[in-house]
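**Q** Below are structures written as structure tokens.
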Structure I
Amino acid sequence: MESQDTEKMTYSQAIAELESIVKEMQSENCSIDNLSKYTSRSLELLKICKAKLLTTDEELKKILAELES
């Protein structure tokens, strides 16, 4: 699991890291001691994804509104 600067992270990078965390958590080698760390990082990544999706939705609504005018 690589931790990137969340300020510069793209949606695709956040999703890729989330997928990596899920694989790690599902593996037999996942330590119970790391579950809290993985869960916290997943929450950060989900917040990034949500913010990017909301921003994109707002931008698309503006573009579509311009097309209708």
Structure II
Amino acid sequence: MQENTAKRARIRTVRDAVALLKQIDGQTAVTYHFIRKLCDNGKIKSIRAGKKILINYDQLLSYLNIDEAC
């Protein structure tokens, strides 16, 4: 059998993404509204699901140039 080496996308709401960023860095200046603006301006891809906005958390980290291992 072949191992599935493809990395799964971590799709999160904007609020969940902010919470995860705060776990990495409790003093982060990244806010809910900042990420919303990134979505609205097309800087990061997003999907609207009703009132929620879903984003790929890994793309957000890449855009912000954050290494999660720090």
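**Q** Could you figure out which one of I, II the value -11500 for helix-only ellipticity at 222 nm (-39500 (n - 2.57) for each DSSP H run of 4 or more, over all residues; to 500) was computed from?
**A** Comparing all candidates, it corresponds to II.
**Q** Suppose you compute mean projected area of the Cα convex hull in nm² for every structure in I, II: which one lands on 5.3?
**A** Of the structures listed, the value fits I.
**Q** Out of I, II, which structure matches 2.8 when distance in nm of label points 7 Å out along Cα→Cβ at positions 45 and 61 is calculated?
**A** Traced to structure I.
**Q** Work out which structure the value 47 belongs to, where volume of the Cα convex hull per residue in Å³, for residues 13-52 alone was derived from one of I, II.
**A** I
Read-outs throughout are calculated quantities, based only on the coordinates presented, and are distinct from any laboratory measurement. A quick note: this is a predicted structure, and the numbers were derived from the prediction, not measured. Cβ atoms are built from the backbone, for glycine too; each structure is taken alone.
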